[in-house]
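Pasting the structures in now, so scroll down.
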Structure 1
Amino acid sequence: MAADVTGLAPMVDLILEEDVEIEMRDGTVLRADVFRPRGEDPHPVLVTYGGYGKNLPMQDGYPGAWRILVEQYPEAEEGSSGRFMSWELPDPERWVPFGYALVRVDARGTGRSPGVMNNMSAAEADDVYDSVEWAAAQPWSTGKVGLTGISYMAIVQWTGASRKPPHLAAFCAWEGAADWYRDTARHGGILTTFVQNWYRSQPIKVQHGLGARGWINSFTGEPVCGAEELSDEELARNRVDISEEILENEFDGEVYRARSGSFEDIEAPMLSSGNWGGQGLHLRGNVEAFVNASSPQKWLELHGGNHWAGFYGNEGVEMQRRFFDYFLKREGDWGDEPSVHLQIRHPGETFVLRKENEWPLARTDWTALHLDIGSHRLSAEAPREEASESFDALGVGVHLRTAPFDAETEITGPLSCRLWISSSSVDADIFLALRLFDLAGDEVLFEGSIDPQMPLTLGWLRASHRELDDEKSLPYRPYHPHTSRQPLTPTEPVELAIEIWPTSIVVPSGYTLCLSILGRDFDHGLSGAANGLLSAMTFTGVGPFLHNDPTDRPHAELEKLKITVISGPEHPSQLLVPVIPA
């Protein structure tokens, strides 16, 4: 029913309809909150669909993230009570005055929507389609519908847009993985424990049926997960444990494809917004979706900082507003914007906006830095002699440095590494970290999307997954099908083509780059590195995206494993770097 929320102290006079029932094609009824301007005029609609609980205020569920948001972007509180600020969803008190209706849908089996919880599944992609078409048909809607939201809410945009809802006028996917295998679950074929930890710390805690055992909205006193209380056994029957699914499926296939966008089927205008510090989840998908989507009108925006706060800041909101105004209202001049907006990163966490026309940049000077294992150097000159070095898989690895840069140099774009290795066993996991060091020899770390101190970028590959898809591979972005295993012959060298996620940095004169080659996750060695989102976790430079599952990477085997890296005329290992001419 419709409710006047003036008595609940919002700062914007709006109409709120709570728990509106929307029937999906399979008969499941989802519940949504509708926020809209007063009056009888129809308005364009922004739909969000997600599994974090539409009625869970950020202040309740994510108090540390809320603190960081208002510290970094105090304007997020201006003109807003924060009453409707839920995790990774737009603030209705900001958007309703812009002339938009907002439809906030709880994913099936989560929050106040009944059903079986199967996060980011094919069923949820269908739900996104049905939610868009429902919103378009309402009397308060102009029929122009957009999709928006961060992370989870972005991931389902790729899959939902792949279904081609007729009334989807545009969508803005903010830091959302698009390929569930490569972006989220198995980096380079190596299982990350992120999904397991995320599943237990977020979706399960907002499963429908928790009733009073779940979150209580501090503004309303209402249970976030609905009044119905199910037993633990009933709750277990009503959910699909995706962390178990990915553990059981080493190779790419239907489990991952069902949760991934089909780029060739995405035709709606799109704004894809990723994070330079999003290694592990919040970057690769935004870039790959932009490059490969069939949309004739598409934009890529890449920024720094943490992965949620900028969405609510004035600059981020204004960019989103201009985009949606153009496609949902036919107002403004967004259509004239260059297709790529890059916040070029400098040491000290400073960024300079530059607009470009393509990705990667056409003027890129693709520069090969040769690995010289003997001298531990990265050099423009290929080594003349063969050299190798072995290290323990759980040890310190091998680290190669450039000479100090003799002039300020910009590096912006994707990277790759051709690396010759051998292993004492039939497999080896390779972890790469590209790092920056200042004039004093101290490492320069950067705020990542979740980890507050990260290197420039990361790359991963399981050697037995080294097979390349020649049609999809590019020199700067190798592509592995991950459909079979090619075991190594112990001590026999093999060449690996390793994808390294994109980066941007203007390297000052006198600074050096370092490529760290490891058999384990990168660790910057600093103590007490945590942030407000996951304050219970001590970060090491890779955020929560660790690769330490005991089934996928048995510790007893890793303790005995030795990896050898090789360089020289017969084994030309090299790092391909996107240098942007001054």
Structure 2
Amino acid sequence: MSDIRRRVELTVDADEARGYRDRGWWRDRTIAEDFLDAVASAPDKTAIVSVGETGVRRTLTFSQLADEVDRLADALYTAGVRPGEVVSMQLPNWWEFAAVHLACARVGAVTNPITPILRHREVEFILRRTASRVCIVPSTFRRFDYARMLVEVGQEVPSLEHIWVIGDDLPDGTDSFAEVVGRADGQATRSRGHEPDPDGPAQIQFTSGTTGEPKGVVHTFNTLALSVRAAPEALDLDRRDVVLMASPLSHNTGFMFGMSMPLMYGMTTIFMDTWNPDAALRLIGEQRVTFTMGSTIFVTDLCEAARRTGGNASSLRYFVCGGAPIPPVVVEQTRRHLRTQLVAAWGMTENGIATITRPEDSDEIVQSTDGGPLPWVEVTVVDEAGSPQPTGRSGRLLIKAANEHRTYLGRDDLHRACFHDGWFDTGDLARMTDDGYIRITGRLKDIIIRAGENIPVLEVEAALLESPLVKEVAIVGVPDERLGERACAVVVPADPAAPPDLAALTAHLGAVRMARHFWPEHVVIADQLPKTPSGKVQKYVLRESVLAGVQS
């Protein structure tokens, strides 16, 4: 067994915790206990319908899922996982994802979901930072061999002892997930009587920002649970609701509202591992889905499927949409084609949903704002000096929230730098309306959002600068009607007589094993990059030039 053991340590201020509990925002229980209550209340109710890209389904009742969780918790403990240690998984939207998180909660381990689009470079960084003892992956998914990638990663990450693979093709150095779990009896962990600390670390999700490396956002059971309450309390959801989730469970949206919320509230949830709007529309009708959530692309695709097929989503009470402003036409199309209500929301990995529109809000409010703060959230908009901006004027968006993350794993310095007098600097620009709602107007953070996925611009630029063909490079976002944004690389070539084309740039990124989703989809060749007197690239000038077609 490896002697590398990293526990995630958190210090929670006692007065802060007491104040949040007095307000009913923090609790003395975890999702593991909520789930067991749901099992006791309705053991034979369907908990999860897991729908694969081929149409194959796996349905589990609450009691069946509980049995799987018991055995998996025992397997983790037998593998050496102890409270405060991190368990990683890179899984699609499969039922096993939920079982892993609940099993981690049972033994007091910290869940680390890794989005499936990431590849060797990013996964190695995450596993090094977390010092995970166990990582759970598919054998293959969408024609990519995750198991073999993890074997390669494991050769470079000394803490990784166990690679558990879901599927049949098992390379050397891995174990079958089904066999490992099947050998456990499911009794030992429960009899140990371990009760995780609700204020202890529960989840680490990595998000890319402006620091040049992914940041591991650490949440507790209490901050996660409070984030989950956003939708039920704002939209009056309860155990009778049925959830459809096609957004990745490894992202905030899917993790909170596709998995955690249904398991905590005793709802039925349907997982889709691959987005297919026609299939989604059929599932909504068949399963009588009442709630879903995703980026704007999911809404527009579903509306188009309904228009084309004549189907509708009449059982759907709410479609919560976040990640980008909602075009006015989409609100109208949602009502006309899906016969449902669109809800606008804004949040971050660091603090879940922070603002949301309410059912009584007009369509004009939904399309012109990102909602108002939840009861446990305060927001303010300030200028560069930190003074409050008047209503209607754009400035830096700051937030105080009881569901705020607790730190960035291994980078407390970055965490502290985000706070000013107790306010978290979101890095977003926003303006405030007269009634206290906000509208996101831009981003100070250098991130491009493509189809709801963040592209870490600094990381892509740094990787491209390693190419001998590139002297300087800047990545900017260009609007895309369907995906929201696409990445454009503005390149100053090392040899002006032989500038690189898009194929050369993406070949280089492939060679350094960067996730394909991060690759630029356009390239512009420039003689120089516009810069400030201090040498910083003026991205807004580049964006204007690219959008205006000044450069070709």
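Things worth noting here:
- Answer label among 1, 2 for the case where mean count of other Cβ atoms within 10 Å over residues 165-172, calculated from the coordinates, equals 15.2: 2
- FRET efficiency 1/(1 + (r/R0)^6) of positions 221 and 397 (r between Cβ atoms, R0 = 30 Å, to 0.05) from the coordinates reads 0.65; which among 1, 2: 2
- Each of 1, 2 could give helix-only ellipticity at 222 nm (-39500 (n - 2.57) for each DSSP H run of 4 or more, over all residues; to 500), but the derived value -4500 comes from 1.
- Which of 1, 2 yields 19.9 [mean count of other Cβ atoms within 10 Å over residues 285-292, calculated]: 2
Bear in mind that the values in this text are calculations on the coordinates, not laboratory data. All figures in this text were calculated on a predicted structure; none of them were measured in a lab. Cβ atoms are built from the backbone, for glycine too; each structure is taken alone.
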